[in-house]
Structure formats: C-alpha cells, structure tokens
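Following are the structures in question.
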Structure I
Amino acid sequence: KPFDESELKARLMVGKRILDLQDELVQAREAMRHAATHDSLTELLNRGEILEMLQRELERARRERKPVSIILADIDHFKQVNDTLGHLFGDQALQEIARRLRSSLRVYDWIGRYGGEEFLLVLPGCDLENAMARGNELREVVAGTPVVALDAEKSITVSMGVAVSECVGKDEVESLLSRADAGLYAAKEHGRNRVEHSVKAFKKRGAAQAHKK
C-alpha cells in the first residue's frame, strides 16, 4: 500500500489527543483527591485526613515502639480579629498562620486544619520534652511577626496543648485528642500564647474542679 502522509499525520494527531486526554484525566483525578483530603482555605490536610494520618502514625509507632506526639493549636482571640478587622482579613490570617506552621515542621510531620481556627499537628517519634520544645518554637514563629494583610497589621498568638503516646498499645486517637485538648484548655486559662501538656493540665484542671466543690 502506498505511503499516505496525510493519513499518518491524522493518526499522529489522534494519538496525541488520546495522550492529552489521559493526562487531563490524571490531573482531574489528582485535583479531586486533593479536594477530598485538603482544606480549601489553608491548603492543609482537612480534619478527616489529619485524623487518618494520626491513626496511621499511632499504628506505625506501636509496631516500632516509638512515641508519637500531637499538638492542638488554637489562634487566640480569633473572633475579635474577625470582628475588628473583618472576615477577609481573618481568612488571610488563617492562611498565613497555616503557612508559618507548615514551613516550620519536619518533612515527616503532619499538620491539618482541625476546626475553624484550630490546627492539629502530628509529630512522629517525638517524646514529651521534644514536643514541648517544638511547640514553643512554633508558638514563637507565629507570635514573632505580625500578620500584614489588606492594609492592616495584627500581632497574632496561638495557644497549644501537647499530648504524647508512648505507644504501649493503650492510646487511641480520641484519648490522645482529649489530653491535647486538656492542655489547650490550660494554656488558655493561664494567659494564652502558651504551651501546656496534658499531665500538667489534668492536674491543674482537677485541682480547680476540686476547689470549686
């Protein structure tokens, strides 16, 4: 059969179009996966995904018998920021705080948006002493430079609660989160812009409740 240059060009164009469509399909799937696992405002992992990562890290730590620490961080007086400077500034402040926290973590740490102005950080292999030190470093990263956006400037701080699983087969996600929340509660109670851990927090909270009785 004689060589037909026009037919060859047509087939090449069809082949290229098929490859382009395959690339577009891969990109669309990746975009859908990203949207399903990430927070649209901060680009951090969303609540469901960061909890899934925590579960995985706990399971891995049990096998390797290593600690896992978590930090529950909450922006101080965030409602006041929204009320005085507006929700658009508040959104940009959230994005900036998320960026600062994420850029200060190790490559194998995890961070997600846990709630409105709350972030959950998962620190594999980190014991209590190191987690407290990391928490204070992160706290200073946030507090050290005011957030500038929309012709406004605002110093923003975060309070943090730390909890650690020594991975002896007992700690589960909810237990760890409860203890981190107790630490966060104590940090708020004792002046904000602080890092507290769960053992100390439970003792102080228990003493306060006993005093009320």
Structure II
Amino acid sequence: MKIRSLILLTLLPAAINAYAQKPFTEGTITYKVKVEAAGKKVSEGTYTFIIKGGQVRKELQMSNGYNYALLMNCNSNTIYSLQNHNGKKYAIQLNMDEMRDRQQKYTGATLKGEKNTGKIIAGITAFKGDLAYTDGSHLEIYFTPEWYPDKQLTYERFPGATFLPLAFTYIEDDSHTMYMEAETVSVAPVENAVFRVPNEYKIITNAEYKQLSR
C-alpha cells in the first residue's frame, strides 16, 4: 500500500503538468482566412502570427493581392505597420496605447459552455465555447486550453484570453465577415530578424502616411 501511494504521489505532478496551461511564448500560428464583403464577394488567404518573447509579427496575405504586416514589440512598446504605397515601402509608426484602447470593448469577456468536441484543428483537439462580451454580443469559438497568448495585444478581440483560439468568425466594423481557422500551430524557435523593420522600408509617422494617402 505504501509503495502504491508513493507511486501515485510521484505520478501526480506529472499528470498535473501535462494539463497545465502554458503561455505561447515562441512559435508560429497560421490561419486560413476567408473574408466575405457586401454582395457576397469572397476573398481568401492566410493570416500568420509569429511570436517570440513579447514580440509579435502578424501578416495577412490575401488572394486578391492585399498584403499587410504588423510588427509589435510589447517590451519596447513599439508598433509598425508595413505598407506599400505607389511602389514605395513604408514602416508606419503606430501608437501602442491606441491599440490598447481599441481592445477595451472586448475586455471582461466570459467563456461559457466549454466542451471537448473531438474536432481536430491544426492537429489539435479543439474545445468549443461561447464567448460573451460585456456589450451583450457573442462569438462562437473553437480553442485549445493548452496554451494562452503571452501578450494581451496578440489577439485584438481576445484580451486576457485563457485559451489559444483555433477557429472563429466575426464581423468587422465595415460589415465584412472574417472567418479564421488554424492550419498549423508550431512551437519552435523563431529568428529575431522577422521582427525587425526591413532596410528597404522608410519609417514614417501615421500622420505622414495619411498625408501621402490623400
């Protein structure tokens, strides 16, 4: 009996650790994306999140030729949007505090009705839940409880999330409907170079970019 108890005590921490949540601190998550605009016009593409120790690169590549990249460094409180304008490349300085302000309406959300669906997304068993926001809106989401975002700004609509989103649908402010489903989730080393502003991009302020876009 004592030997059996000792074995159980030895195995218990391992079992707990196997199910313990971990912050997603380094790796790459790639989502399949479908955007449906007014008139049922649909565009498809990929949305890639590259993460390393407080740095996040988010890159959207659409089949219609639209590309967008965002470089966030939550350690230095800097954020750049990489844009092409009239054949020239710009790294637009954005305001991190403004990004946080945009998240405010999504804070305090409650995840309800979580259940293991047995559905496999990106090789991971997906749980399903209903995310209820404080304004009364809801979002159906598939997720894994194994990880959670290391930084609050990683996902604009999921600040303070205790899960890693795998599949969800939401409506943008301009009435576009965005469908996202993870294709790959890779926990692997990432090069620091992917978070740097490329040399061919000119760094300008957001106000300067707005002047160019007139």
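Bear in mind these aren't lab numbers, they're just calculated from the coordinates by the rules spelled out. Keep in mind it's a predicted model, so treat the numbers as computed, not measured. Cβ atoms are built from the backbone, for glycine too; each structure is taken alone.
Details
- Taking Cα Rg over 2.2 N^0.38 Å, for residues 97-152 alone as the criterion, the highest value among I, II goes to II.
- Which entry (I, II) yields the derived value -19500 for helix-only ellipticity at 222 nm (-39500 (n - 2.57) for each DSSP H run of 4 or more, over all residues; to 500): I
- Given 0.35 for FRET efficiency 1/(1 + (r/R0)^6) of positions 33 and 145 (r between Cβ atoms, R0 = 30 Å, to 0.05), calculated: source structure among I, II: I
- Computed 19.9, 80 for Rg and Dmax of the Cα atoms in Å - originating structure among I, II: II
- Origin of the value 1.14, where Rg/Rh (Cα atoms, Kirkwood Rh), for residues 65-136 alone was derived from one of I, II: II
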